[in-house]
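**Student:** These are the structures, in structure tokens.
No lab work stands behind these numbers, since they all come straight from the coordinates. Note that this is a predicted model, so its numbers are computed, not measured. Cβ atoms are built from the backbone, for glycine too; each structure is taken alone.
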Structure P
Amino acid sequence: MGKTLNEIVADVRLDLHDTDSTAYRWPDAVLQRCVERARARLQEVLPRERTADLTATAGTRAYGLGGIGDLLWVERVQFDALGHRWPPLWTPFEVWAGTLTLLLAVPPAGGETARLYYAGAQVVDGTGNTFPPEAEHRLAVGAAVYAALEAGVGALGRFGASERTPDQWRAWLEERLAAWDAALTALRQTTATRGLPYAGGWAI
């Protein structure tokens, strides 16, 4: 696990120049909420790469996904994952209302393993976080942007502890917004090169 929520909040304060503990301009609760917003946004392009195995039931193509608590979306499904098939049997599927349906011409015989490769929710809490270490800075930048947006550019210049003018804060916010959007775009482009969620291999 990486940095804890409190450590991420400390990084956000550095970015906001809000390090005087006797006169914080942003309460901890506000910055924690901003970290949560940034976490939710960042995990859209940088989710946890997770797997889960479902045991097929004879004659059944549909399976509930309620038992996978951190599921964001399913990337791909490998049917008969323990059957030593090569190339893997990537199986077409659909997800609707929390149910995964395997689009198999012939229903499972029963006992096969359907391995789900899925995007899982990232975690940031008091014990650490699940983002890659190189993404922690992006998380803090995003939280700082949300904190600044929440306060309002005009209000930022009125904080007595701030040495910046409203125009300087506006320039700072625009720079951070651009950096945050650029980071998300770069991550989105990187994840787009991983391949198709379904590729032909075995006849189904």
Structure Q
Amino acid sequence: MYTYEALKRLAKERGCKVTDFVALAPQNDPFYTGSPGERALAEWFATLWDRFGYSDNVHIRRVHYQIVSQDPPMQLERILTSAILRYYDNGLSDRVSAAIGELARDVEVVRRDVPSTHSGEISELRRRYEAIRAEFAKRVADYNRNLGVLWETITEDLQAQTPDLDEYPIPTGREADELGEGLYNSQRNYLEQIEVYKQFQGK
């Protein structure tokens, strides 16, 4: 028969997940029952069943009504808590914290000790780095000096070879060939100017 424990064993044997054998949601599948929490609730319910003297043919609603109508009221929270705490490890948190602390201390020892075993190699690499850094600084300084000298030379050559603008006179427009006294003359009055336009048009 497949149960909670049986399905867990089967999954471990076949190297897969338990949910691969569960057709419904884990909380609804009838074969995936019997977890520690479910057992605690079942034992609590069995205790009530015996306490109330039930035998068979008892509707679950009757159990519910009898639970809520007890005088004094049943301390459901206390009963459930007592049942669940049987499966709760109160010291687990402290043990986990202690294990984390131990791991952190061991990691710190490794972090400190391992590099120290390579201190000679580290020192040599640092020496080489400083030599490369000094050589690089020297070469960059030489480069900057050469660049400055070249830029000054280019500036002087540009100034020396820049064309003289006086040697490039700006062309001026030629005088127009007027049509007689000119098509427009501001000294004419309106009628005189109209007459000139008509003559130009051949009218």
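**Student:** Computing mean count of other Cβ atoms within 10 Å over residues 41-48 for each of P, Q, which one ends up highest?
**Tutor:** P
**Student:** Now for a separate question. Looking just at FRET efficiency 1/(1 + (r/R0)^6) of positions 33 and 185 (r between Cβ atoms, R0 = 25 Å, to 0.05), which of the labels P, Q belongs to the structure with the highest value?
**Tutor:** Checked P, Q; max of FRET efficiency 1/(1 + (r/R0)^6) of positions 33 and 185 (r between Cβ atoms, R0 = 25 Å, to 0.05) sits with P.
**Student:** As an exercise: mean projected area of the Cα convex hull in nm², calculated from one structure in P, Q, equals 50.0. Which structure is it?
**Tutor:** On the way: P: 13.5; Q: 50.0.
The read-out comes from structure Q.
**Student:** Follow-up question, since we're still on this one. Give the label, chosen from P, Q, of the structure having the highest value of relative contact order in percent (Cα under 8 Å, 6 or more apart). Working shown, then result.
**Tutor:** Details: P: 31; Q: 12.
Looking at the calculated values, the largest one is P.
**Student:** To test your reading of the models, identify which of P, Q gives 1.00 for FRET efficiency 1/(1 + (r/R0)^6) of positions 65 and 121 (r between Cβ atoms, R0 = 35 Å, to 0.05) when calculated. Don't skip to the answer; put the middle values down first.
**Tutor:** Numbers: P: 1.00; Q: 0.00.
It was calculated from structure P.
**Student:** Of the structures labelled P, Q, one was used to calculate helix-only ellipticity at 222 nm (-39500 (n - 2.57) for each DSSP H run of 4 or more, over all residues; to 500), giving -11500. Name it.
**Tutor:** Considering all the candidates, the number was obtained from P.
**Student:** Okay, next question. Rank structures P, Q by distance in nm of label points 7 Å out along Cα→Cβ at positions 57 and 137 and report only the one at the top, that is, the highest. Don't skip to the answer; put the middle values down first.
**Tutor:** Numbers: P: 5.0; Q: 10.3.
By distance in nm of label points 7 Å out along Cα→Cβ at positions 57 and 137, the leading structure of P, Q is Q.
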